[in-house]
1. Ranked by distance in nm of label points 7 Å out along Cα→Cβ at positions 72 and 168, which of 1, 2 sits at the highest value?
2. Say we calculate distance in nm of label points 7 Å out along Cα→Cβ at positions 184 and 208 for every structure; which of 1, 2 gives the highest result?
3. 34, 26, 14 is what came out when Cα extents along the principal axes in Å, for residues 120-175 alone was calculated for one structure; which of 1, 2 is it?
4. Looking at FRET efficiency 1/(1 + (r/R0)^6) of positions 48 and 128 (r between Cβ atoms, R0 = 25 Å, to 0.05), point out which structure of 1, 2 has the largest value.
5. Out of 1, 2, which structure matches 0.99 when Cα Rg over 2.2 N^0.38 Å is calculated?
6. Which of the displayed structures (1, 2) returns the greatest value of percent of Cα pairs over 17 Å apart, for residues 88-159 alone on calculation?
Structure 1
């Protein structure tokens, strides 16, 4: 197996392109701008899952990060789904403030979002769960997410158990411990790589108490 030493890691670098990000060309609404970039990322064959985003949560002095999938984007915020008994859900129950990152490296772009996460209505979770592939529905029942697992065979046995209980083609109910979260953003920052590390960073900030159309736009040093 090939290895990489410390000196080689330190030398890893690439030159970024000339494509910039200027205030006059971006939408006044950051959700609309995110929608535009998401559409472009989805059309890029080098990006495997354009809607993949890194979710970071914090409990006390212990931050954790993992990748989740964006499943809805609206004026209200960004929605993803998970197990309500998972580590991330326990973290958000203690501290609703989270960060999201879309790392679209092939496009030399990142979008960073901060905000508060809250569970969505059960009816909304039901509606989305019904659209999932059967295998994913069974997987939600089979996985006791974030709990210790002695052997993979136990997980596969649970999957087989629920597959028999809810045969393919039948209506699979949503597990009561599975559902969605809405992240209501207070900042959305767009990062575009530029030459000489003179990257563009434009951040939208929502002043407390203001409506969703009153975003403050600022440029930051890279």
Structure 2
């Protein structure tokens, strides 16, 4: 089913799976279930949906029955040779998985297609960033920029293990559906890497962003 928007944003060799976290999912592997033993029902639904989607994606790489555990920041710990990203919002969970031989990192994010509260806009974006996205309502642009930064953070984290603040990255949205990423801090491990590739889109009440780092050119 190629209609899902992330299929259009990401390279064709990235496997994308998705589901609705409100639907019932069977219990996962015991190690995975242990991670949500004390979680609230909504969180358990998101987690189970994400792991279910991840399992389907990993099968494309010949990986089966792999317990996808979480690191100290709740980041998924992918099998050796795999990079991936998980995102969810109300009614939608998406997983993207690629080969580490092709990508240093992958990051995806999905948000509701809605304006961002004024009190939050300046925390996650600058007026200059919003002004450069003049083809969008500034409040919507702020949410897209926020989402793009989330995708970039996820993309680089598995490579650098370094946290970035919203002010550490600038996003230039383009009307074509691309976005450019500029780092304002030195991040060890990124200087010699390829540039971030970024894509964004809006459809069916959602905002979608994706970022990746190629291992070559």
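Every number here is computed from the coordinates shown, using simple stated rules; none is lab data. Note that the structure is predicted; figures quoted are calculated from it, not measured. Cβ atoms are built from the backbone, for glycine too; each structure is taken alone.
1. On the way: 1: 2.9; 2: 1.5.
Once distance in nm of label points 7 Å out along Cα→Cβ at positions 72 and 168 is worked out for each structure, 1 has the highest.
2. Numbers: 1: 1.4; 2: 3.0.
Top value of distance in nm of label points 7 Å out along Cα→Cβ at positions 184 and 208, among 1, 2, belongs to structure 2.
3. On the way: 1: 34, 26, 14; 2: 34, 21, 14.
Answer by label: 1.
4. Working: 1: 0.70; 2: 0.05.
The structure with the largest value is 1.
5. Working: 1: 1.18; 2: 0.99.
The structure behind it is 2.
6. Numbers: 1: 68; 2: 51.
Largest value of percent of Cα pairs over 17 Å apart, for residues 88-159 alone: 1.
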